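Read-outs throughout are calculated quantities, based only on the coordinates presented, and are distinct from any laboratory measurement. Since the structure is predicted, the reported quantities are computational estimates derived from the model, not experimental observations. Cβ atoms are built from the backbone, for glycine too; each structure is taken alone.
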Structure P
Amino acid sequence: MERPVMENIPPHSIEAEQAVLGALMMMDANEHKALEVTDTLRPEMFYNMAHQEIYRAMAKLKNRDLITITDLLDKQNKLDECGGFAYIAELGKSTPSTTTALQYAEIVADKYNAREIMGVLHNGISQIYDKQPNSEVLQYIGNASQKIDLSGGYEPNHIGDLSSSFIDRLEARQKGDRSAVGLKTGIERLDDEIIGVGEDWLVTLFARPSHGKTLIAQLICSHIAKREAVQFFSMEMSEDEIMDRFVGITAGIGPKALKTGVLNDYQFAKLGEVLGLMDRKQLNIFYDDTPALSLQQIRHRVKTTIKRKGKLALIVIDYLKLMTLPKADREDLAIGEVTRGLKQLAKEVKVPVLLLAQANRGTDKEKRPQMSNIYGSSAIEADSDLIIASHREEVVNESTALRGVVELIPVKFRHGDLPRTVYLKANEIGLFTCLTDVQVGDLMNQEEARGSRKGSTAFTG
C-alpha cells in the first residue's frame, strides 16, 4: 500500500507573522500589549524561518527598534538570512496597527497548532500503512496529542535560579557597592534610615506650597550629580530658575545674593568652581523645563537620554499635578495610570523615580501632613515604594520653636519599618543641614513647653 504524501502547504499566514513582528518593533518590551504577544508566541510557532530568528532576537532586547534588532542579528551573522536591513525595515512600515497585535499573534499560534495536529495525524496514517496494530496507532496518536504544546511563550521562573545572583549581590553590599546597596540621597539621616534607594523604586515627596519639596529634590539631585547623571523635569520653573537654584545649592550661595548679584570674593570663587564643574560635565544634570508633559513623553525622553547620554542614577519629576494626565472617568484613576507608568518606567530602565506631588488643603487643617492629604493618595500609596511628606511647621504655626526647620516625615515604606522623621535646619544662606538627635530633642521639648504643636510629644531619640 502506497504511503500518503502531504501535498498541500501546511497552514500558515505570512501576513500575520509580519504584522506581529512589525507591531513588536513599535512597542516597548514591557508594554502590556507587547507582553500579551510574547506570552502567546514561541519562536518555533512562526512558519517562516527568518521570522523565527527575528522573533528570537526581539526576545533578547529590552529596547526594540530597527537599529537594535538588525545590529543583534548582524552580530549573530543572521541578518542576511533574515532578509537584510531593508526587509526588517519594511516590517515596521507595513504593520497596520499595534492595537490588533494580539489578534495577529493568535492567528500565528492557531496556524502552528494546526500544523502540529496535522503532523501527529500524518504520522499515525503512516503507521497504518506500515501495518502497525490499530491499538498501537491509537496509543501513539493519544500520547503524541497530549505532548503538543499549545501554550504560549511565557516561561515561569524558579526562585532557585536567583541563588547565584543573590550571593553576588550580598557580597557587593558588604563591600559597599552602590549598585547593590542603593542610591544615597545625601541627606545623611534619611540614608541611615532607608539604607539606600533601590534602582526600581518610585519615591513620592509631597507637600503644600512653600514647604520645601522642590528644594529638597534639588538638594538630592545636586548631591548625586557630582558622581552620576540625573534627569530633572520641571514643569513649574523656567530654565533660568533651574540654573539659579542648582548653582546656588552646589556653590553654597543663598538665593538673595544670586538675585542681587552682590557676591563677595569667596562666593565668586565658589561660583567659578561650580560653573567649571558644569562645563566639564562633572555636575551631571540633564534638565527639561517643558510644561505639561504626559507620561508617554517622559518615558520617551528618559529612554532617549539614556540611549544618547548613558546611564542615569535618578529621574526627578516636579510635579505630578502639572503633568498632562490621561483621559479617565475620574482624576484619581488618571493619576493611578501615571504612577503605575512611572513605577514601570523605573523597573524598565533600572533608575529610581522621585515624583513630587502637591498636598491638598486638608493639610492646613490637619496641621501635620498625612497620606490622605495627597492628591490621588490611594493610587500613589499603591505604587510608591517610599512616600515622604515635607513639612515646615512655621508656615502653619508662627509661634513654633521649629522656625527654619523642614521635617521629612515618612508615611509609607514598602521595604521595612517606617523610618523616623528627619529634621533639616536652614543655615544662613537658606540651605539645609541635618539636625542631631540632641538638637531635635531640645527643639521638641521647647515645642511641647510652648504647647503650640498639635498632637506632639517630646523627642526621645
Structure Q
Amino acid sequence: MTIDLTIVNGKIFTSEGFKEGGIAIEGESILKVGKEPSLPKASLRINVKGALILPGLIDIHVHLRDFDQKQKETVETGTKAALAGGVTTVVDMPNNKPAMNSLKQLKKKEALVVGKAAVNVGFYSLLPETLEEIFSLARGGIFGFKIYPSATLYPHKKDEQLQQYMAKIALTSLPLIIHADAANAAEKEAELYSSNLPAIAAFLKAHPPQVEAQALKDFIILNEESKARLHCAHISSKKTTDVLEEYSKKTNLSSEVCPHYLFLTEKELQKQQGLAKCLPPLRTTTDQKALWQALIENKIKIIATDHAPHRYKEKFCEFEHAASGIAGLETLLPLMFTAAFKGKISFEGLIPKLTKNPAQFLGVADRGELLAGNFADVIVLAKEKTIIRAEEFQSKAKWSPFDGFHSAVTLKHVFVNGAHVKDEGHIILKARTGKLLKSKVKISEERVHPTEED
C-alpha cells in the first residue's frame, strides 16, 4: 500500500515532549506517527532535516470582518493570513457589521467559508435578542457567546436579565466569553478625550487595569448560581491575573493572553501611537511580567491573537480617532517560538497553549495533537532567522507594531486537512482546504424547567 505522503527526519511534538521521527498522512488524516522505518511507503516523502513537526496552531480569538467590513479583512484574506502564520484553525468573533447574533446571520457567515477559507473556521455569537435563541444558536454549531461592555446586557446595566442569559448558556456548556471593562468605558473615553489630558493618557485612564479585574469579578459573582463556563478574553493586567488565582478553583473560569501584551508595554504605545492602540490597552512592565508568570505557571492556558485588522488610515491618524486592534495572525508564531528558543518559556509549556488547550476549549477532539486518526493539521518549523515584514502580510492589514522584529524561526511547511499548502515558505494553495467547524452541543435537559421551551 502506498499512501499520500510522509514527513520524515523531524522532531515530533508529543504529550511526552519531542521525539525523533515522522508522520504518515493519508487523505485528510494522520495515519501513523513514528520513526521512518515503521511508516508506510508514500507517493511524496518530505525530509524536514531535523526541523520541528507540530500540530497546526489554533487561534480562538480572531476578527475576520467581511460583509460591511470587507475593506478591513475577509474570510478569504484572513484565513490566508492564518495559513501564512501556521494557524490552521480560527474562530471568528461576532462583533461584525452586521452583527452575528442570529441563526440567519450564522448561515450567511458559514456560506463565506465553503470554498473560500484556507484554514478551518468556526464562529461565536453575540447574545441574541431573545433567550429562546440561545439553544437554537448552540445547536447551530457556534462555539460560544461573546459579551462586550457596549452590549445592552452587562454587569451594572440589567443584571437580572443577564443572569437569565447566563443560566440558559450554562445549559449548553458553551463558554460566555468576556471582554472585561467598565460598562460605560466608551462614554468615559470620549469624556476624557475632551479634557485637558493628552490623548494617550486619557485612553489609559478610561480603561485602567483595576476596572478590567473588577468587571471579571462582577461576572463571577453574577454567575454564582448559574455556574456557566466563563472565559476572560485578552487578559492584560496583574490585577486580573490575581482574580484568576483567587477564583479559578472556585468557578468554571478560563482565560487567554495575546502576544502584544507579552511583548509590548505602554511605553511602546507612547512610541507607536495609534499603531499600537488596542483594547484592553498595553500595560506596564509589572503587568507584563505578571502575564508571563501566569503563562509559565499554567494559570493562563491559552494564547490567542485577537487578530483585529484595520485599514492604514484608521491606524495612522490622530490617536483619539485611531481604531483599536492589532493584526496578529502572522506574528503569533515568530513571536512566541522566538521566546521559546530564547528560554523565556519552555516548548512543553508553550505548544499546548497554542494547540491542544484551545482545541479542548472548543471541544474539538480530533485536532490540536499529532495522533493517528486526527485531522492532519501540521506545521514544520526550522530554527532559522527571519524578519517580520508587514508589507508581505497576506492580511489586508499590512502594518504591525512588530514590523522589523527579528525572529529565531522560519515556518517551512503547513498542512491543512492533509493538503500541503505551504512549502519551504511559499504558499501553494491550489484550492481552499479549510473546513467549516461546528461545536457538538448537548443541552443539559435535566436542568431545564419542564415547562420551558427552547
- Work out the source of 27.6 here, i.e. which of P, Q gives that when mean count of other Cβ atoms within 10 Å over residues 77-84 is computed. Q
- Item | Which entry (P, Q) yields the derived value 139 for volume of the Cα convex hull per residue in Å³ | Q
- Item | Source structure (of P, Q) for helix-only ellipticity at 222 nm (-39500 (n - 2.57) for each DSSP H run of 4 or more, over all residues; to 500), computed value -15000 | P
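Computing FRET efficiency 1/(1 + (r/R0)^6) of positions 165 and 245 (r between Cβ atoms, R0 = 41 Å, to 0.05) for each of P, Q, which one ends up highest?
Numbers: P: 0.55; Q: 0.90.
Top value of FRET efficiency 1/(1 + (r/R0)^6) of positions 165 and 245 (r between Cβ atoms, R0 = 41 Å, to 0.05), among P, Q, belongs to structure Q.
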- Task: Kindly point out which one of P, Q the value 2.6 was derived from, the read-out being distance in nm of label points 7 Å out along Cα→Cβ at positions 21 and 301.
- Result: Q
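Could you tell me which structure in P, Q was used to calculate relative contact order in percent (Cα under 8 Å, 6 or more apart) as 20?
Values: P: 14; Q: 20.
Considering all the candidates, the number was obtained from Q.
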